[in-house]
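**Student:** Please find the structures below.
Just so it is clear, none of the values below were taken in a lab; they were calculated from the coordinates. This structure is a prediction, so every number in the text was calculated from the model and none was measured. Cβ atoms are built from the backbone, for glycine too; each structure is taken alone.
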Structure 1
Amino acid sequence: MRRLILLNKPYDMLCQFTDLKSPSPRPTLSAVLDLPGVYPAGRLDRDSEGLVVLTDDGRLQARISDPRHKTAKTYLAQVEGIPDAAALRALEEGVTLKDGPTLPARARLVDAPGWLWPREPPIRVRPSIPDTWLELTIREGRNRQVRRMTAAVGHPTLRLIRWRVGDWTLEGLAPGTWREA
């Protein structure tokens, strides 16, 4: 029977089960999940939070993580400043990064999520610069792509939470908790 796990990865946790590269081990998925045989379908940066899909099905894992399949991933990004219509249009048309142009994305301003948990440590706050929340849906998954896209349009990401992967969402999952789907 196929296993499919939805996990809310906390901030400052590696999206892998072991940390062999650091002389002082950093938190990994094994701190919150002890299920042999399941592996992350894609990555989520250490400084990003939110939904990680894990499975023991190699084909499903490839379908979710391989950019050729264009699985939609929706992020909530708290960004510096207030993106105007031109910045949103640029994200929607695709921006050019150092590794080439991105596919078009869906981008819109949203209110701060009412369900949001506090982050430790909190984001940096600069009283003279407002921040805004964006909902951004992409269909590829390059390294730090959302952060690089928002920076390319002049609005660096302060906090990034993956809300959705395909049809699965983070709904009802506190940081560090998981459920079978």
Structure 2
Amino acid sequence: MIQVNSHITLTSIELVDQERLYNLMKRVYPSAYAHFWKDEGLWYLDQIYGKKNLAQELSDDNSLYYFVHYNDKIVGILKLINDCEYAPLASHKAFKVHRIYLDASVQGKGVGYALMGYAEQIAIAQKHTLIWLDAMDKHTQAQQFYKKLGFQKTEQQKLDFTLLHDEYRPMWYMHKMLDSTE
């Protein structure tokens, strides 16, 4: 268990947790993203949180995948990737915040802020020179949150998931330069 602060802890996700992960994401993901999808995100949930994909993601030695606990209740997930190339600035040693999903009940309580701070600490400790993530173009609330933390948009990409509505395909690469000499 990793103590992020007095209210937030992280526990590693393992393959035996697949059903619990899937059920959590079935509760958390749709509230923010169901309207992006023609099938309300069911395909995405099955693909990303199914046993086969989870096994593949957990086999990556650079992947750090956690359940997020707030006051001892599981409220979301955090997935980080060490040494994950950032194509727009490929010469930098990069650290990716791959997934951060939180239950609506903890939004506005500083959980996302604490998790992003934790991710940045890990990135700096491992001598990465930038931290990056993807943010959906139509999810302006998330973009504003990341901008407050010092992230900037670099370039846009388009997702090719066939069940994603066309207007929700654009996604931004966002990054923040790090001072790894701390």
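**Student:** Ranked by mean count of other Cβ atoms within 10 Å over residues 92-99, which of 1, 2 sits at the highest value?
**Tutor:** 2
**Student:** Can you rank 1, 2 by relative contact order in percent (Cα under 8 Å, 6 or more apart) and just name the one with the largest value?
**Tutor:** Numbers: 1: 32; 2: 19.
Largest value of relative contact order in percent (Cα under 8 Å, 6 or more apart): 1.
**Student:** When Kirkwood radius over Cα pairs in Å, for residues 20-115 alone is compared over structures 1, 2, which one is greatest?
**Tutor:** Once Kirkwood radius over Cα pairs in Å, for residues 20-115 alone is tallied for 1, 2, the winner is 1.
**Student:** Quick one: helix-only ellipticity at 222 nm (-39500 (n - 2.57) for each DSSP H run of 4 or more, over all residues; to 500) came out at -9500 when computed from one of 1, 2, so which one is it?
**Tutor:** Of the structures listed, the value fits 2.
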